[in-house]
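The next part holds the structures, each set out as structure tokens.
Bear in mind that the values in this text are calculations on the coordinates, not laboratory data. Quick caveat, the model's predicted, so the values are computed rather than measured. Cβ atoms are built from the backbone, for glycine too; each structure is taken alone.
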Structure I
Amino acid sequence: MADRKIFIRFAQASDLERLVKDGVVGGPPPNKETWNQRIVKWLSEQRAGRRVILIAEDASGLLGMVALVFRLPLGYDDPEAANGMDVAMMENLRTRPGAPPEVGNELVTEVQRLALKRNVKTLTFCIPMTNARGLQQARRWGFEEFRIMPEPGKMLAFFRKSVD
């Protein structure tokens, strides 16, 4: 059981290949990009101070990830979701298939702790309306729906909660 200890740390460049290889990031690649290209963008945004990526791992490898986005990428100006000051968005919460169920909860707890340290007052989260399990989980974590928005091919529910 000692090797079941889950460690949460900041992402680093050496995680790029492992996130895909270990199955944390997978499925259809983002529009007109490979997963590696998207992860390089995320790491670049982390270096620029626009986001922080947390990685969960144990002795078996990478278990999951989550990002705390302080300022959305250019072209996605939405101060209700992330304003660069006191509103930040939790994004890319992912766990690899077969990861212990507590990994997601630990990542969310840690991202909330980090948000508090960074003087974030409101944490937001966005989930496709078709993800019933994700919508229920967001409510269990204390998030409340505040907006529904159409995206190409899907509807997104925006949630928020006060960080204290």
Structure II
Amino acid sequence: MPVLSTMGLKKIWITPSTGSETMPANGAAWTDLGDVYKDTCTLKDSDGTETKHESETSSKKIVMYEPGETSVELTLMDPDLELLVKYFGGEIQGTGKKRTWKRPRVLPYSEWAVWQQPEEGFLVGCPNARIIPKFEITYSAKGICLVPMTIKYQAETHFNEENKAPTTA
């Protein structure tokens, strides 16, 4: 049996969610999330909640556990206006080098399907997730525009041993 290690990040793919518990079909609808800043992508579960119910009159105990949320935290680097519109909403105005964009105060409600494709190992993803972006721009000689974001999984986590881009049917 081969040893399968999941390591590195090759690309993150997204497509509009179908709202179901199954991943959308492979094909041209899957697009690149954007350039992920080196060493910023992590998939993790938050701590769950344990509730313990104990009887006053016997030794009976009922322990219930609710798992925490699964999320992917990462930072996009140097996004273009099209990516800003995709994640923050709004519209691009103008043409050529005179284009402008205004960041709306309210994020659009969008649900996405997502696959994280590692250099080696399992594709990991979710058929229904929210992408929550925010800005972090450092105005210095070494600073660039970064967009930290959290991808909140809203359905079960999917794993696929075939490490193949979902863009090919």
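Structures compared: I, II; top value of relative contact order in percent (Cα under 8 Å, 6 or more apart), i.e. the largest, recorded for II.
Each of structures I, II was scored by distance in nm of label points 7 Å out along Cα→Cβ at positions 121 and 153; the highest score is held by I. In this comparison of I, II, the computed figure -1500 for helix-only ellipticity at 222 nm (-39500 (n - 2.57) for each DSSP H run of 4 or more, over all residues; to 500) is attributed to II. Among candidates I, II, the computation of FRET efficiency 1/(1 + (r/R0)^6) of positions 25 and 113 (r between Cβ atoms, R0 = 25 Å, to 0.05) that gave 0.60 used structure I.
Looking at volume of the Cα convex hull per residue in Å³ over structures I, II, structure II comes out largest.
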